Every structure is written in C-alpha cells, then in structure tokens.
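Rule-based calculations on the coordinates, nothing more; no lab input. All values derive from a computational prediction rather than experimental measurement. Cβ atoms are built from the backbone, for glycine too; each structure is taken alone.
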Structure I
Amino acid sequence: MNIYVSGSMAYDRIMDFPGRFSDHILPDKIHILNVCFTVNGMREKFGGTAGNVAYSLSLLNEIPVILATIGKDYASYFGWLTKNNISHEGIKIIEEEFTAGAYITTDRADNQITGFNPGAMKYQADYRLPKTNREKSIMLIAPGNLQDMKDYAKECRSKAIPYICDPGQSLTQWDKDSLIEWIDGSEMLITNDYELEMIMNATVKNRKELLGLTKTIITTFGEKGAMISASGSNISVPAARTDSVVDPTGAGDAFRAGLLKGIAIGKDLEVSAKIGAVAAVYAVEKYGTQEHSYTYNEFMERYKSNFGET
C-alpha cells in the first residue's frame, strides 16, 4: 500500500541549563525581562511530525512518502532518511529558509523554555498525489503547513484516497468552518483526549456528531491506552507494557506509524491500534523522537508478549 505522510520536518535542538530559571528572573522586573541562560551544550535531534511517523514506519518495513518542506540545512536530515530507506522525493527544499526548529532549554527543576522557528514550514510542499485505487493508498495529514493540511484533504476527497486527520498542535490555527470541512469525508480523526475536547469546543459538535463527518475517531490516553469509536461502538485498546518511560515525546507519532502499518497490511482497527501501542512504547523508552530502533522480528515478538497473535 502507498502511505503518504503530510506534516512537518524539524530539528529539535535540546539544551540543559545547570541552574533554575527562577533564580535569575526577578518578579518585580518581569516587565523589562532581559536574561541569558548559559547552557551545558546542545544536542540536535531529527524531528517533525512527518519525519517521526516516517521513521517508525521504516522500522516496520514500510516505505512512506513524506510530503513536507525543509530548509537549506537539509543535508544531514536527507542523509538520515537515506540511511533509513526513506524517500525524500516528496520533500520540497526552501533554499531561502532554515528547516523548522525547536530550541528547548530545560532547567534543573524540569521547567522548559522553548523557541520555535517555523522556517521552511511557512511554505507549501506543492506535491500532487497520483491517481490510484482507493484500496492501494492512504494518507495521514499531520500538523504542518496549514494550507497543505487543507489542500491535501480536498485532493484526497477528489481522488477518493482515504485520509486520516491528525490536527495535533495545529488546532489553535483553525476556525470552526474550516475544521469541519477538513474532517468531513475523512476516514478517521485521531487525537489525544485533550485535543478531542478542543475540537468539540471549536466545532460545537459532540463525539456522535463528529462521527457524522468521519468514519472513526481514535482517542489516545497515554499510559491508559486508546479508544476506537465508530457509529454505535467503542473499543478500548490497552497500552503496551514498558519498564521505563524516558521521554514521552514522539509516542503519538510512533502510535500513528503502527496504526498505519496495521491498515497497510489489512488488519482491522483494533489490531492496528495495538500495533500502534507497541510502536509507541519503543519511542518512550528513548530520549528523542527518532532514537528508538528494532528489527521487525523483535517488534512482532513484543507484540505477541503484549497481545498474543495478530
């Protein structure tokens, strides 16, 4: 099956401050704040919604097509994609911009200050989907360039390509009518429980009414698992077991990759979500969103230990 992943490509630049931010911020001078935090160093990690999902899909022996933009500093990311057998044919290079970047500084008390530069993400990818049979393709529309998110949904509907709406951190950018139009006709809406509440508030529609727009809603609850909701039914999917949670960042993207893998190989949504649950566990056990690794056989053994045979 052809798997298309629309979203962002980004570098996560992670820094640790050896003190506490609060020791250097004067409450009575907050109106003229001027501080400099000297960090211990910086680690650069590959990230972005499209990059993260595609990476986990590659571990699951899939070759997704990423639809995104990247900046003039693309070389190291393209090298990483090539190393992991991921095509960059659908990624548009914006020569006058840097790749989107998150600059995350964490202090000793785990407080964080983050600066985000959208960079190349301000531009559309401009990739056109080929005509294909409905059964041979699926698309995940993850947070990225907002106009791309809207346009790819329209294109999928016009070409009868099933698509999954994954609004995530883009939700604050949508107006009511655009969000309803985007979801309407989709194969699935996938969010965490907080995001689903935001969608219901923004659209003034409850879960049942949203299911009049999309066939299925999958809601994730972190360590409490996920819920698959369709017309007249709800299926609870437990989280997979883990011995250590090092970094929950990227778990949602890994879950989506596992879900797509299950759909691509013809599994039902319950089994597909369980594949997603196992993929998410690998992500939380490593610091960073593309630091985990496994062979397909190792993955399936872990799946069996959690859920039995597929």
Structure II
Amino acid sequence: MYRNQKIGLTIPAYNEERLIGPTLDSVPELVDLIYVVNDCSTDGTAEVVRARAAADPRIVLVEHEQNQGVGQGIITGYLQASEAGCDICVVTGGDHQMPMEQIPALLDPLVDGLADYSKGNRFLMPDDGLDGMPLSRMLPNALISFMTKMASGYYKIFDVVDGFTAISKRAIDLVDWDIAWKGYGYPMDFLVRMNAYGLRVVDVPRRAIYLEGERQSQIKGFSYFLKVAPMLVRDFFWRLFTRFLIRDFHPLFFFYLFGLLFLPLGVIFGGFLVYQQYTGAGVSGPRAVVCALMIMSGLQFLLFAMLYDMEESK
C-alpha cells in the first residue's frame, strides 16, 4: 500500500531471462501486486519469474500464448490490476533500467488527485538525467516528442517514449484499449488515448539508467520515425473526431480542418506559380494574392487550433 492506495505493477517481458530477476528483486515493498506479462518469450523468462514468485507472493506470471507486442503486454497488466482492485498501476520494463526508488514520485500526483496518468521525463533531471543518454538517442527522442505534442494535444509533455508510467484505475476503466497500439510506439498512442478522454497527464523527473552491454531503446533514428509517423497521423485525426466532434464539440476541430486544408493547398499552388514564372508563362497579380491568402489563412487557422488545443489540454 502507498498512502492508503493499493498499488499494482505491470512488467511486460520478452526474452528478459537475464534481467527480469534483478528487476523483480528491486521492486519496493509499497507495491501490492506484480504482474509479469510474458509475451511468449523463447528463453527462460517464465522459469525465472516462477522461481521468484515462489518466494514473493506478490508476483503473478501472466502468459501470452502468442507474441502480441509490448503495448498489449502493458494493457494485459492494466486489466489484471484493475480487476484485482488496484487503485494505481505502475509500469516498468523488465530490463532493470528504470529507477524503482522513484516510483513514489509517479504515484504522488495520482494519489493527490492532480493527474490520471504520470510518466517519467529524463530531460527534467537537473544533473544526471541526460548524462548517460547517447546523442543518437537524444535527437530522435526530441523529434518524436515534438511530433507527439500535436498528435496528442499535450504540448507541455516531453520525453514521450519513456515507459516508466503510472495510471489510475479510473483511466484504465475509461479507455477503450481494444483499439490502442500494441507494438513499439505505444507510449505515444497511449498519450493520444488519454487526451481523447479528457484525462490529465503530468511529467515526473526521473533518472535515466543505461546498463553497459545491454540493449537500449528501440529508437533507431529515421527507421523508427517511419514506423511511428503513420500511427501518429492516424491518432491525430482520431483524437480530433473523438474528443472535439463526437464526445464534446469544440470549434478547434474546424480550425485544424481549415488549417490543414488551406496551408498545403496554398503551398502547392505557390509551387505551381513558381513553375509558371520559371517557364516564362508569367504570374498574374490576383493569382499571387490568392496564393498568399491561402498560405496565411492556413497558417493562422493552424496556429489558432494549436493554441486552443494547448489550452484545452492544460
């Protein structure tokens, strides 16, 4: 228990035979139930968990018959924790690279009623938060974070790929997890889900841990961008329709719509006018004015939409 709240912990695990043991050994006493979701590992992960469970009754091994992705592993743990009556469910990786001693920092905003979902942010640590993070990971992380801001509407949230999180039972029960993203990229998709249901999200500074010789983040620069970008685009439009048209109407829906319509059309039309000028066909004054108005109007609509979105998501 933590401050009279029943705490669950979900650990998605796939081929974590070497590190799942130390991970479980480091779980603090404040956690009441530990769900290790074995996503059809091909190594001895399940055997290690069973051995730890024999000594620690808090540990529950949940087996996936087929590999379903880390996102589904977390969702499975969420649903198990909610069914068991946990007030809050924390998520950590099975690779022993998340600071278990900082779990209370994730829990406090939820216990105090200030948030429904809290997440780690390694960029907020004043001293050593980024010392161990390679530049090859820091830059893609920053770029994906900026993309996710627009898709999720949480413009004040950063380090969106961090999987060290906590969620309230209310949020677990409210979100439709059947349509959530199941593979890598799930943290960004989960943020979109939170915003669509009007849930409050807060960043919590957390220490970054990188074990020498162990595999690191799945972010591989441009290749990772290509995988998550289509998901973010889809999630962006889904959120607009779900939150601002279906669940509760808001004019920013049309601001986004007009902005995303006029701005690209204006740029395309401008490119056509430049081509005409280059080929000697010439460009008339009215056409140039129409092009400028389309670009300016589209940009204004888009900026106003982002401003309204930011205010709605405070």
Inset, instruction - Could you tell me which structure in I, II was used to calculate mean count of other Cβ atoms within 10 Å over residues 55-62 as 15.0? - result: II
Legend entry - Structure responsible for 31, 23, 22, with semi-axes √(5λ) of the Cα gyration tensor in Å calculated and labels I, II on offer: I
Inset, instruction - For structures I, II, calculate mean count of other Cβ atoms within 10 Å over residues 79-86 and state which one comes out highest. - result: II
Inset, instruction - Work out which structure the value -16000 belongs to, where helix-only ellipticity at 222 nm (-39500 (n - 2.57) for each DSSP H run of 4 or more, over all residues; to 500) was derived from one of I, II. - result: II
Inset, instruction - Taking 1.9 as the value of distance in nm of label points 7 Å out along Cα→Cβ at positions 47 and 255 derived from one of the structures shown (I, II), identify that structure. - result: I
